[in-house]
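The data blocks that follow each hold one structure.
Read the figures in this text as sums done on the coordinates, not as results from a lab. This structure is a prediction, so every number in the text was calculated from the model and none was measured. Cβ atoms are built from the backbone, for glycine too; each structure is taken alone.
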Structure P
């Protein structure tokens, strides 16, 4: 179980880095709330966490 929690934590960090990358690359081109890290990163992490929880059954960390 500890390995699964570590995998979910790493997955969440990857989503946070993705949100930071979106903010950094789109700083000039995105509209006002989307070019702020305080708006974009939690939104991307939330959506990513929902995707992780929805696909949780398909993760093959412990083979049967």
Structure Q
């Protein structure tokens, strides 16, 4: 289980978490309060979580 904002979602079997340095990490290594993008499957389980770098977050913020 992973908490994203106010939601608690299940990590799908084979779900992948990529940190800001492009390394695969376990859910226990996911930084608290990190800005992330995530993708869910048709069952509502998380397929992939990508931790954003400050530059990526700034680029997303400027595109809104």
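Work out the source of -4000 here, i.e. which of P, Q gives that when helix-only ellipticity at 222 nm (-39500 (n - 2.57) for each DSSP H run of 4 or more, over all residues; to 500) is computed.
Attributed to the structure labelled Q.
Something else now. Output the label of whichever structure in P, Q has the greatest value of distance in nm of label points 7 Å out along Cα→Cβ at positions 2 and 26.
When distance in nm of label points 7 Å out along Cα→Cβ at positions 2 and 26 is calculated for P, Q, structure P comes out on top.
Another question, then. Out of P, Q, which structure matches 1.3 when distance in nm of label points 7 Å out along Cα→Cβ at positions 18 and 50 is calculated?
Attributed to the structure labelled P.
Next question, about the same structure. In terms of distance in nm of label points 7 Å out along Cα→Cβ at positions 10 and 34, which of structures P, Q is highest?
Going through P, Q one by one, distance in nm of label points 7 Å out along Cα→Cβ at positions 10 and 34 is largest in P.
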